[in-house]
Structure P
Amino acid sequence: MHVPPPESRSLMRGIWLVLGLVATAAGLIGAVLPLLPTTPFLILAAACFARSSPRLEARILDDPRFGPMIREWRARGAIPPRAKLLAVGGMTGGYTVFLLASKPALPLALLVAALMALVATWILSRPS
């Protein structure tokens, strides 16, 4: 079995740490911007910190607001009903803005609608 040298492991930990910090920053921005999601970025951040910083991973998992959702996601792939409603509602609002602001050609409008419908179906199919 090949074991990577310590320098390589250290480099990968640094990369995971930076990715976790970037995802955390995106999640924090999403907490104040209505169309940017928060929880998916924090789920990603927790996964990155699991590979780089147990202390930062524990900090996200212990957060009173987001920690329970992230732990449920890890345990069962669950999305709370309110989060599903907000996600699908945000997608619907975003699609409406897309239609009104860009007035896309019909094929593009249908393609975007189909992709959003697939994502919405997946979100709604997750356990609550």
Structure Q
Amino acid sequence: MLDTGPLVALLDRGDKFHEWAKASFADLHAPFLTCEPVLAESCYLLRNLSGGSQAVLELIGRGFVDITFRMVEEVPTLNRLMTKYSDVPMSLADACLVRMAEMSRDSMMMTVDTDFMIYRIHGRQPIRLILPED
């Protein structure tokens, strides 16, 4: 699964994680599962980069990312997760990704966000992460 940070880093050569993102994506196979809130965050963060938001849309069109997650079907679970982790606090994008991790057996999360080290799936299990060694 794909969080906002690596996607932004891949598209923004000035991002401190750009080289890590390029190398990580080169070692993995598309499509990368993500959710609409991640794409919205990415477009927002790339809004001042020439062609940034368009590049996000191009990745969707090329099948680089898969956004089949249906948030509307998961509202009670997302609400429960955001309430449980309100002290972090958990964003909607993070809640969607945690729920996706619960739904996908043997999933791994590509992120730069260390909050995913706190989040648990199925109540107790840590999420398997792909993080920069920063």
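Read-outs throughout are calculated quantities, based only on the coordinates presented, and are distinct from any laboratory measurement. Model, not experiment: these values are computed from the prediction. Cβ atoms are built from the backbone, for glycine too; each structure is taken alone.
Miscellaneous remarks
- When FRET efficiency 1/(1 + (r/R0)^6) of positions 15 and 111 (r between Cβ atoms, R0 = 25 Å, to 0.05) is calculated for each of P, Q, the greatest value falls to Q.
- When mean count of other Cβ atoms within 10 Å over residues 103-110 is calculated for each of structures P, Q, structure Q gives the greatest result.
- Each of the structures P, Q was assessed by relative contact order in percent (Cα under 8 Å, 6 or more apart); the largest value belongs to Q.
- Value -13000, calculated as helix-only ellipticity at 222 nm (-39500 (n - 2.57) for each DSSP H run of 4 or more, over all residues; to 500), assigned to which of P, Q: Q
- Entry that produces 2, 10, 15, 17, 16, 13, 11, 7, 5, 2, 1, 0 once P(r) over Cα pairs in 5 Å bins from 0, in percent is calculated, selected from P, Q: P
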